[in-house]
Structure 1
Amino acid sequence: MAVVGILHSVNVGRDRDAPYANLGHSGMNKQPVAGRVAVRALGLDGDQVGDTVHHGGVDQAVYVFAREDLDRWAVELGQDIRDGMFAENLTTRGIDVNEAEVGERWRIGTAELEVASVRIPCNDFKSWMGVGGYDNRAWVKRFAATGRPGPYLRVLVEGEVGAGDEIAVVHRPGHGVTVSTMFRALTTETDLLPDLLRVEGLVEQARVTAEKYVAARG
C-alpha cells in the first residue's frame with residue numbers, strides 16, 4: 001500500500017433549481033464541507049445528483065478532480081477556481097488522478113474506492129462555468145482537449161473521509177489503461193477503444209462502445 005496523495009477538500013451539493021441546466025435543476029454547485037463525511041455506495045452524505053439518467057449510480061458514485069488541474073485551469077482562465085467548482089466531490093493533492101489505472105483501488109479515510117469511469121463534459125458544465133463568470137466559449141471542446149477529466153469512483157467499502165486524509169493505492173491492475181486513456185478513447189481518439197477491453201469489470205457503456213468498434217473493424 002503506497003500513500004500517493006492527500007484529500008484536499010470534500011465537496012457536496014444539493015439538487016436545486018438551476019435555470020442554466022437542461023433539466024432546470026442541478027447538483028453541480030458543490031461546496032467544501034468541514035469534518036468527516038460518510039461515503040456510501042451511491043455517493044457522499046449530503047450530496048445529490050440532478051440528472052440521474054446520465055449521472056450517478058454505483059459506477060459514478062464519487063467524482064474526483066485534482067487541485068493541481070484546477071490550478072492549471074485557473075491560469076488559463078485568468079481567475080481563481082475554488083474547490084468543488086468543477087462539481088467534484090473530492091479535490092486531491094499530490095496524486096495524478098488521470099494517470100490512475102481504471103480498476104485501481106484507493107483507501108481514503110476508512111473507505112475503499114475503485115477508479116471506474118470518466119467524466120464526459122456536457123453543455124450543463126459549459127453553462128455552469130458561464131454562471132460562475134468564467135470564459136466558457138467552446139468549453140466542452142477545450143476541456144476534452146486536455147485529456148484530463150478526472151475519474152468517477154465506485155465505493156467498494158463504505159466509510160468516512162475528511163480533508164487531510166491520506167490517499168493510498170491498495171491495488172493497481174497493471175494493464176496500463178489509465179483514466180486519460182479511457183477518456184481519449186471515448187472522445188477524441190477512438191482508435192484506443194480496443195484497449196479498454198483489457199479492463200476487468202469495465203463499465204457497461206464503455207464496454208459496449210469498445211465492442212461495437214472492434215466488431216465494425218472485423
Structure 2
Amino acid sequence: MLRNPTGLSHAVVALLGVTVVIDLFSVFATSELHAAVTEHPAGDVSPLLFAHGLVAFGVLLQLLALVATATLFIIWFHRLRQNAGVWAGDLQSWSTRWAIGAWFVPIANLWIPRGIAADIWRASRAEPFGADRPRELRLLNGWWTAFVLYALVDRVASTLYDRADEAAEYAYAAKWLHLSNALNIVAAVLAIFFVRRLTSMQHAKATGMIPAAD
C-alpha cells in the first residue's frame with residue numbers, strides 16, 4: 001500500500017533549514033575561538049572562555065538538531081522505501097527494515113543507505129527498469145559525498161578540539177571545525193533538494209497528475 005510522504009518531507013526540510021542556521025552560528029563560534037587564541041594577549045583568558053562557551057552551545061544545538069532531523073528523515077526514508085517496494089520490489093537490493101537499520105551499522109552506514117536511496121530513486125521514476133540517464137543520480141551522489149565527508153571531517157575536528165591545550169592547537173582545531181560546519185551546511189542544503197525532488201517524484205508517480213519538481 002502506498003503511503004503519502006509529503007507531510008513528512010515538509011517537516012524534514014524545515015529541520016534541515018534549522019540545521020543550516022545552527023551551523024552558521026557554529027561558524028561564528030569557531031571564528032571567535034580562532035580570534036581568541038590568535039588576536040588576544042596570552043594572559044587575557046576571558047575571550048577564550050567566551051569562545052569555548054559559544055562552541056559548547058553550538059555543539060549542543062547541533063546535537064539537538066541532529067536527533068530531531070535524523071529521526072524524521074529516517075521515518076521519511078522508510079516510507080519512501082515502502083512505496084518503492086510497491087512499484088518495483090525487484091529493484092530493491094535491501095529489505096524495508098534496512099531503510100532504518102542501515103543508518104546504525106558502523107562503517108556500513110557510509111554506503112548502504114546511499115544504495116537504498118538509489119534503488120528508491122529508480123523505483124520512483126516513470127520507467128523503473130530503464131537505464132540510468134547521464135548524471136541522473138548527481139543530486140543523490142553530491143548530497144551523499146558531502147554527508148560522508150562531513151562525518152569524517154567532524155570526527156577529526158572534534159578530536160583535535162578535545163585534545164587541544166595550547167593556543168596553536170586551538171587555532172588549528174578551529175580551522176577543522178570551520179571545515180566541518182561548512183561541509184554540514186553543504187550536505188544539509190543538498191539534502192533539502194534531494195528530499196524535495198524524491199518526494200515530488202513519488203507524488204507524481206502516485207497521482208499521475210503533476211510533473212516532478214526540478
Structure 3
Amino acid sequence: MSGAPVDFYFDPVSPYSYLATTQIEKLVTRHGRRVIWHPVLVGVTVVKVMGLKPVPLTPLKSDYSRRDLARQAEIFGVPLNRHGLKGVTSVAACRAFLWLTDRDASMAKALITRLSARLWVEGMDLSAPETVVAEAQALGAGPDALRDALQDPALKQRLDQAVQDAIDRGVFGVPFFFVDGQPLWGCDRLWMLDYWLTHGQWPGPAALPWNPTPNPSP
C-alpha cells in the first residue's frame with residue numbers, strides 16, 4: 001500500500017465509534033492505504049478535559065443524537081440498537097487492544113469491532129475484563145496471558161499515555177481521523193476523508209451539487 005496511513009481514534013462506548021468501525025477499513029483500503037487504530041477514552045476527553053456532559057445526558061442534543069444515529073446506521077446499512085445500559089466503560093477493551101496490537105494487529109482491530117457491535121447491536125455490557133477476555137479468546141487470543149496483562153500496571157500506564165497522546169494531538173471525540181495531517185471528526189466526515197484520499201485536496205464550491213457560489217450582484 002502507498003501513502004501515509006490514516007489514523008483512526010475510537011472508543012467502543014460511543015455509538016458513532018461503532019459506526020466508524022464498520023466503515024473505516026473498507027473506505028481507506030479502497031484507496032490503497034492502511035489504517036492505524038488508536039484507543040481514546042471519551043470519558044476523559046469529553047467529561048474531564050472539556051467539562052461537558054455525555055450526549056445522552058445533554059438536553060436537546062440527546063434527542064437529536066437518537067435520530068442522527070438511526071439515519072447514519074441506515075445510510076451505512078448496519079444495525080444499531082440503543083442499549084440503555086448505565087456506567088459502561090471501555091477501559092478493559094482498550095487495554096486489551098493495546099496488548100493484542102503488539103501480537104496481532106488484525107486481531108486487535110477485530111476485537112474492538114466485535115465488542116463495539118456487541119454493545120451497540122446486542123446490548124452486551126463490555127465493561128468486565130472477563131467479558132473482554134472471552135471475546136478475545138473467541139478470536140484466537142490466549143485467555144490466561146490476556147487476563148494477566150489486563151492487571152499489569154505497565155499496560156494500564158500505556159493506555160493512560162495513549163489517551164494523553166490523543167489529547168495532545170487535539171482529539172476530543174470519536175470517531176476522529178487524521179489523513180495527511182488533516183483532522184476530521186465524526187462519521188459525517190467520512191465523505192470528506194474519502195474525497196481527500198481520492199483527490200488530495202478539498203473540493204471547491206464548483207464540485208458541490210448545489211453550487212454554493214453566490215450569484216454576482218446585478
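Every read-out reported here was derived from the displayed coordinates using simple, explicitly stated rules and does not represent laboratory data. Everything quoted here is computed from the prediction, not taken from an experiment. Cβ atoms are built from the backbone, for glycine too; each structure is taken alone.
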Of the structures 1, 2, 3, the one that 0.95 was derived from, the read-out being Rg/Rh (Cα atoms, Kirkwood Rh): 1
field: Value -14000, calculated as helix-only ellipticity at 222 nm (-39500 (n - 2.57) for each DSSP H run of 4 or more, over all residues; to 500), assigned to which of 1, 2, 3
entry: 3
statement: With percent of Cα pairs over 12 Å apart, for residues 135-182 alone computed for every candidate in 1, 2, 3, 79 is reproduced by structure 1
message: On mean count of other Cβ atoms within 10 Å over residues 103-110, which of the structures labelled 1, 2, 3 is highest?
response: 1
